[in-house]
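Here, each number is a calculation from the coordinates, and none is a lab measurement. Fair warning: this is a prediction, and the values are worked out from it, not measured in the lab. Cβ atoms are built from the backbone, for glycine too; each structure is taken alone.
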Structure 1
Amino acid sequence: NAIVYLDVTPENSLKRIRQRQRGCESGVSLEYLARLYQNYEEFVQEISRLIPVIRVGWNEFWEVEEIAAAITREYTQTSFLRQVTR
């Protein structure tokens with residue numbers, strides 16, 4: 001098991017939201033996305049102590065085959081063995 005975290009800046013998130021032009025997303029602000037991003041960063045730091053996290057830079061889209069290969073490579077080359085002590 002692992003988490004794949006698609007890491008994108010709040011600014012790029014807002015740009016993509018604006019490009020989609022979905023009415024339900026029209027009220028999303030940069031400030032909200034910045035807070036959300038910070039909360040995700042904190043979550044990833046905490047959860048990575050228990051579950052492997054593969055962080056993928058997502059400010060530019062990747063081809064499906066390219067990202068699948070990169071994730072597979074990272075997953076198979078990285079040791080996710082964690083030692084738990086009491």
Structure 2
Amino acid sequence: MNPPPLDIEPPARGVRYRLRNTGDVTLTQVTMQEASRGFVKLRPQDATLGPGASLEFVYSPGQGGRAGELLVSWSTQPTPVPLRLPEPLS
């Protein structure tokens with residue numbers, strides 16, 4: 001199985017992450033599911049991401065701890081796939 005053409009980039013500080021299209025084709029209907037732990041704001045819903053493009057979203061852990069991954073789907077991958085949620089850089 002090929003790796004997904006999406007990656008989550010950690011924030012330099014704070015809680016603002018980026019969902020980046022690492023592939024060479026435009027992805028449509030990009031949708032991030034609710035986090036199993038913590039809270040996601042500005043969650044991509046039915047978004048379009050060209051090659052190299054990214055969308056900002058906010059993730060903050062909740063009382064139950066930090067999520068290790070977030071589930072994302074897009075038009076050619078309707079079943080959500082897990083993307084690793086990296087730790088902030090600082």
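Quick one: helix-only ellipticity at 222 nm (-39500 (n - 2.57) for each DSSP H run of 4 or more, over all residues; to 500) came out at 0 when computed from one of 1, 2, so which one is it? Could the numbers behind the result be given before it?
Numbers: 1: -16000; 2: 0.
The structure behind it is 2.
Match the computed value 71 of percent of Cα pairs over 14 Å apart to one of the structures 1, 2, and report its label. Write out the running numbers ahead of the final one.
Values: 1: 71; 2: 62.
Considering all the candidates, the number was obtained from 1.
Say we calculate distance in nm of label points 7 Å out along Cα→Cβ at positions 12 and 76 for every structure; which of 1, 2 gives the highest result? Spell out each step's value before the answer.
On the way: 1: 2.6; 2: 3.3.
Greatest value across 1, 2: structure 2.
Ranked on Kirkwood radius over Cα pairs in Å, for residues 20-67 alone, which label among 1, 2 comes first with the largest value? All intermediate terms of the calculation are to be shown ahead of the outcome.
Numbers: 1: 13.4; 2: 11.7.
Across 1, 2, Kirkwood radius over Cα pairs in Å, for residues 20-67 alone peaks for 1.
Which structure, out of 1, 2, was FRET efficiency 1/(1 + (r/R0)^6) of positions 28 and 52 (r between Cβ atoms, R0 = 30 Å, to 0.05) derived from, given a value of 0.50? Numbers along the way, then the final one.
Working: 1: 0.50; 2: 1.00.
Matching structure: 1.
Using relative contact order in percent (Cα under 8 Å, 6 or more apart), single out the structure from 1, 2 with the greatest value.
On the way: 1: 44; 2: 33.
Biggest value here belongs to 1.
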